Structure 1
Amino acid sequence: MPTPVDDVQHSQFLRLFAANEAALRTFVRSLLPSPQEAADVMQEVAVVLWQKFAGADEFRPWAFGVARNMVLRHLRSKARDRHVFDDELVSQLADESAAMEQRHLAQREALTACLQKLPTVRRDLALAAYTKGTRMDELAAQRGQTPMSLYKLLQRIRQVLLECVRRTLNQEELT
């Protein structure tokens, strides 16, 4: 029986789990054939993480390791199903997924830094344009522009951001 954790550990676990849940869910889903199986395994992962949580030391790699083991256990339990991957393939997919997740994290961090480098007006425009529910025709009208001129301006902003992200990632690779 696991030992109960105190309120501080409980709060710490919840913060860490919430910060990493989407990435864990994506990771688990990438290794399983159906969304329902991924949801079931994620429930098990959350329980095991909670039961075995002992502090914040390297939470993310630990949580991904637990998720990987839970996926493997789930697949072994379904081993008679001909649609199940073998452990070696799942391990390879897990390694590739973890590497991709790290690359995406680096790209998101670089994009955030590059957005901060944009002039305020352009940064605000880019953020407004890519906010869910934004209609380009309405945004163009608010700015006194035609939709086409707005699209062209956004294309230039995206190009500047893309070049900045590439430079940032290349600099990180060199260090």
Structure 2
Amino acid sequence: MTSADVSCRVAWADDAAAIAAVQVRAWRESYAELFPPGLLDTMQPDELAQGWAHSLTAPPDARNRVLVALERNLVTGFAMTGPATDPDCDAVADGEITDLTIDPHKRGQGHGSRLMQACVDTLRADRFVHAVTWLASTDDALRTFLTSAGWAPDGAHRTLDLHGDGTVTVNQVRLHTDLGAPGAD
């Protein structure tokens, strides 16, 4: 029996198209009940890839990173790490994980766990001692995954207005975890 060649690494600019393709497939499956019919159909990988390429080549902070989960050279998921941006967070001590996303046909194969661990390791290397992440209040699968990994709700919640006119809103809750003191492994 052979094991799959799986890993996680910091994303390269050449990964932009693959990240965008994973994002479109994952969002269409995961958020179909959350967004109005047809909205997700308008997402185009080519358009999103341009934004990803910019994020990968010109991050706003040296601690902003995009990580990818890989099966051989196939991008199976992605996540972003960086300083927490919420007003009640300390941008020096508090890191944030955003967009923890696994390709729907690759879920349940350990890619999410590896990617989460890579995010935690990256945040620790960047000397953050706490981490937060936001998720849709209705995303029970992600909440279960995160709480089983030691994350817990911290009482913060928000409503995102995706179009700015109140027609598409997403209620979110924030979870947090203690990363331990830098170098505490």
- Note on the structure: Computing helix-only ellipticity at 222 nm (-39500 (n - 2.57) for each DSSP H run of 4 or more, over all residues; to 500) for each of 1, 2, the value -27500 comes from structure 1
- For the read-out mean count of other Cβ atoms within 10 Å over residues 108-115, a value of 17.8 was computed from one structure; give its label from 1, 2. 2
- Message: To test your reading of the models, identify which of 1, 2 gives 6.0 for distance in nm of label points 7 Å out along Cα→Cβ at positions 52 and 148 when calculated.
- Response: 1
- Value 40, 20, 18, calculated as semi-axes √(5λ) of the Cα gyration tensor in Å, assigned to which of 1, 2: 1
- Query: Comparing Kirkwood radius over Cα pairs in Å, for residues 20-115 alone across 1, 2, which is largest?
  - Reply: 2
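We did not get these values from a lab; they are worked out from the coordinates using the rules stated. Keep in mind that this is a model prediction, so the values were computed, not measured. Cβ atoms are built from the backbone, for glycine too; each structure is taken alone.
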